[in-house]
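Read-outs throughout are calculated quantities, based only on the coordinates presented, and are distinct from any laboratory measurement. What you are looking at is a predicted structure, and each value in this text was computed from that prediction instead of being measured. Cβ atoms are built from the backbone, for glycine too; each structure is taken alone.
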Structure I
Amino acid sequence: MSKQEEIKQALAAATPGPWEVINLGSINIAKGYSHIDGKHTAQWIAEMDVQEESELEQAEADAELIAKAPEYIAYLLACVEGLEVSKEIEIENHAQSCFDYQAQIQTLHDENQSLRRSLTSEAVKDANYNVELVRLRKELEIKDSTIETLTKQITDEVAISAAAIVERDRLRKGIDEIAVGMY
């Protein structure tokens, strides 16, 4: 089970929110708090005992963070899942682009070989083919230029794909580190 799945299961198993912070002399985190006829009722999640008055502000800030934790975790999980889906789609698109460029390069390479053969045999046979020779040379230059451009694009796409994979792995590691920090 991935750390992300483990976090999802822990979040699903916890008391559903919203949670709130209640200060009753000690700092409490609860769901559904009410104070009726002198009675405090709630589903109590946690209690923080504050020994010194100087610790009260920090304890309240800690309690607020704990009370918001389920909401924050759900939000971060949704963000990570969205990023993972987006990165996977981006990686698939870049991979498809690379395959498409490779096919185009092969087609251009084959055409170039054909043009070279035509150029060589036809130019030697007849002086009338000089015009065709010039045209074929220009076409060859254009196709060579296109191959160079496509080769650069493949290189760029591979670099983008590699960056996307690194980013995805960084995000997964960040989630694992957050998850480890929570436990």
Structure II
Amino acid sequence: MDARQYKVVLLGDGAVGKTAFVKRLLTGEFQSSYTPTASNEAVPLTVDASDGTKLVLNVWDFGCKSPLDEYIVGADAALLMFDMSSRITLKNLSSWWKRVEGNTTGTDVPAVVIGNKSDTNRPIKSSEIPLMLPRGISPFYAEISAKDNTNLVEPLLYLVRRFTGQGDLSITAVNGRPVPAAAPH
């Protein structure tokens, strides 16, 4: 059986950890030095679900200075990432969400807001985040650390459950790499 393919756009300010998130999922490795993403690239993440379903999430990681709108068109989902140690990156999610709304069917597109760098000393409290999210968005929210490899599959799990309509699925592997079992949600 062929894997179902989905286009997922990964958006957020520069240096919030978008590329580190994708690379960690893809290879299991963390690159500690920061190099700005220079181009637009679709990274296929093959996800194996607990019921045997296989999905390919083609995650579009964008260079900060690249034109984005044409790449957002046709997105099946959006991952909106901010840096938990930077309030401005959370505030800027509104402009990123507006780009999604303007180039897709808007509210029909599942969104995951990702707070990255949960391993840092952060000025943003988890309780503040819902109050600061863009208007018109009712996303799933996940706190992750690409550096510590913490909760990275949570955003993918939400999307897999939305795409399949099966709320009890778990992810068993990403790109052939086993995922440890998580507590049920």
One of I, II was used to compute distance in nm of label points 7 Å out along Cα→Cβ at positions 116 and 164, and the result was 2.6. Which label is that? II
Highest-scoring structure on mean count of other Cβ atoms within 10 Å over residues 44-51 (candidates I, II) is II
Just checking, which of I, II has the largest value of distance in nm of label points 7 Å out along Cα→Cβ at positions 92 and 172? II
Ranked on distance in nm of label points 7 Å out along Cα→Cβ at positions 12 and 108, which label among I, II comes first with the largest value? I
Matching task: 42, 35, 32 is the computed value of Cα extents along the principal axes in Å. Pick the structure from I, II. II
Output the label of whichever structure in I, II has the greatest value of distance in nm of label points 7 Å out along Cα→Cβ at positions 60 and 84. I
Taking Cα Rg over 2.2 N^0.38 Å, for residues 52-131 alone from the coordinates of each of I, II, which one would give 2.81? I
Per FRET efficiency 1/(1 + (r/R0)^6) of positions 4 and 148 (r between Cβ atoms, R0 = 35 Å, to 0.05), the highest-valued of structures I, II: II
Out of I, II, which structure matches -27500 when helix-only ellipticity at 222 nm (-39500 (n - 2.57) for each DSSP H run of 4 or more, over all residues; to 500) is calculated? I
Supply the structure label, taken from I, II, corresponding to relative contact order in percent (Cα under 8 Å, 6 or more apart) with the calculated value 22. I
